[in-house]
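Just so it is clear, none of the values below were taken in a lab; they were calculated from the coordinates. The structure displayed is predicted, hence computed values, not measured ones. Cβ atoms are built from the backbone, for glycine too; each structure is taken alone.
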Structure I
C-alpha cells in the first residue's frame, strides 16, 4: 500500500530546541487591512476561485491606469456558494485578494465595514443548496467557464469518461470498481469542497451528489490547491492522481511538468473531446461549439432597485465591459478603459460573444445559438490565429452582410 503522507513524532529534546528558537518579528506575518492600503476607487467582490485568473487580469489593468485607476478586492474562501451568501448578507470580515501592478496576487483583511458590491459564480443560484436570490439582486451574464479533468503531465492516460468518474468519485478509489488506474489508491483522488462551482458542476454531470464525493487525496478549497496536489503526487505515481479544476486554472498550469487535461466523454457520447482542438491549444473550439460537455455560462450578481436598475455604477461598468454592452441593468456603460474582452480570452474563460452554443441552468441541454454581436474572429486572433479579414471602425473592408467588430470582419 502506498502511503501518501506520513506523520512524524518529534523527540522531546528536539522539540525543546525548536521551542527555544528566536521568533520572527511580529510584523513579518501581519496581513494588512484592505482599507489601510489606500488603493484608489476600491470595488469589493466575492465568489469562487474559478474566476480569479480572469478578474485578476482585469484588476491589474484597471489598477495600472494613469487616469482614474480602479482597485478590485475579491474574496474567494470556501467556494462559490458561501461567497454568494456573503454578498447577500452585505458585509463580512474576511480575507480578500488584490492585485499589484505587476499582476501578483496578495491578501488583505476586511474589517467588516466593506460593502461587497458584486458576486460571481460559474453556477446558477439554483445549484447552491438553500440559497434563494432576493428580488433586490440581479443576475447578469458573465463569461463561459469550463471544467477540466487533470492528471500529472507525465501521466500515460489521455481520456476519461463520465462513467469512470462516477466510479472514481462515487466509490473513492475502491479497487473493485472498473476505472483503472484511478481505482487503486484513494490517496490520489483529489476533490473540491461541496459548495464549490467545480464540484457542483462535475456532480451534476456524473450523477454523484456533491456532498457524497469520495477520495483521500484532499478536499481543496481553491482550484490552485488541486493543481499543487496533483503536481506534488506526480513523482510518486504519475498515472493515479486525478482532480478537476476550472479551465482557466488548467490553462495556466498546462505542461512544464505540471498537469495536463484529459479528453472527456460524457454519457451517450461516442468519443471523448478536449476543451480545445489539441493538447496545449487554447482555442476552446470544442467548448464554443458545444461538443465538450463540461462548461456553463457564468453569472454576475449585484444589487438592483425595484425596476431592476443596478445601484452601483462601477459594477454596471464592469459587467457591461465583460458583456461588451453599452447599457446593462438600466445604466449606460462607460467606454472600457482596458481590453476586458482580450483579458478574458487570455485568462482561459470564454466571452459569450465567442460561443456558437448555449445552455440553460448549470448543465442544461446544449443548443446552437448565434450571439447578438459575435466576437469569434477576435477570439481566434488571440488563441492561435484567424482567417478573418481585418477592418477599421468604418467597416468598409468587410463584404456583404459582414460587420466590423473589434477590427475584424465578423459574419454579421
Structure II
C-alpha cells in the first residue's frame, strides 16, 4: 500500500489505512505500507506485523500538517520495491504516492488499485484560497479524471461518491467498499471517567464532535448551533476533539459568539482509551461535514452507543440511511438546533438512539467488508497471472 499520509498525521485516511492493514494481517496476508517520514521523534501507533517504509519528505508550505515525498526518494523507492514480489499495489492518495504506484505497476505488471478517499473538489479551494473557486473545482475534476484513468480499479467508499466520479466522466472500473470499523476497538469507553478527569459535572448537558479542525468539516456551523442552544441550555458544553489548521479561527469564533464557558478544545486524543471516553461523555454526537466520502466518526459513535445528530450529505448519507441511532437534520442552524434540543429534553429518546447504535454499527463490520477487498485483489491478480504475477488466492 502507498500513501502520502499516515500516522502520526491524524485524519480519516490514516485511520482507514490502518484498518485495512490490520484486517489483512489478521487474515494472514503480508502488507507493506510506503508513507512519508514525518521527522525524528514523531509518535506512531503500534503497527505490529505491518512493514512500514518511510520515505524522506518535506513540509508543504500551504498545508504544514502534511508532507510531500521527495522526488529523488520516490525514484529510488521504485527501484527497490520493483525487485520484490507483489500481488497487488494499492494506492490511497493522489499525490506522490499515486505517481510511485503507477511507476511500480508498470515496472512489475501488478494490478493497480486506488481508493478515492477524499472529495477533492470540495476541499481544494480551502487550501488554495487565492484562486477562484471555479478554477479550483475544474482543476480538481481534471486531475481526478487523469489520475483515475491511470489505475486498473477504483475502490469508492459510497454510492454518492460514485455519482460524483460519473459526473467527472471517469470510466475506470470500480467497487463500492467502505473501510468499515473494527468493532472490537469501540466496545469500551467511560464517559463518567472523562467527565471526572476534566471537571465536568455529571449532569451537565454535553455535546461532542471528533474531527480534524479544517474549514471543510463545518465545525463553525456547529458553533452557531451551540450559540442558538445556550438560551435554553445555559450550561451546555460542546467538546471538540481534534486538531487542524482551522483551530485559530474556530477559537476566535468561540470568543465572538460569547461561548468561552460552553466550548472546550481537547486536541487529538489517544484512540485506545481517552478518545473512547470522550465519545461516551457526550449526551449526543454532532456532525455536519458536507464533504465526507465515508464518515467514519459516525460509525465510531454508533458503535459506542452515543446518540447522533447529523446532516446527511455524501458518505454520511450512506452511513445514516435506515439507522435507528441518529436524528438527521438539514444544514440549517435552527433545524439542527431543534433536533439537538429535542434529544437533550428527552432521556427516553436518547436511550432509544443509544441502544440502536451498536446494532447499526454491526452493518459496517470490517471483517465482512475486507472480505470483499480480498476477493477484489484476488480477481485482479488472477487476471494478470499469465504475465507471471503470483495470484493472491490464499493468505501468504
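The greatest value of distance in nm of label points 7 Å out along Cα→Cβ at positions 246 and 382 among structures I, II is that of II. Where does the value 12.8 come from, among I, II, when Kirkwood radius over Cα pairs in Å, for residues 30-109 alone is the thing being computed? Label of the source structure: I.
Tell me which of I, II gives -13000 when you compute helix-only ellipticity at 222 nm (-39500 (n - 2.57) for each DSSP H run of 4 or more, over all residues; to 500).
Value -13000 for helix-only ellipticity at 222 nm (-39500 (n - 2.57) for each DSSP H run of 4 or more, over all residues; to 500) corresponds to II out of I, II.
Taking percent of Cα pairs over 38 Å apart as the criterion, the top-ranked structure out of I, II is I, with the highest value.
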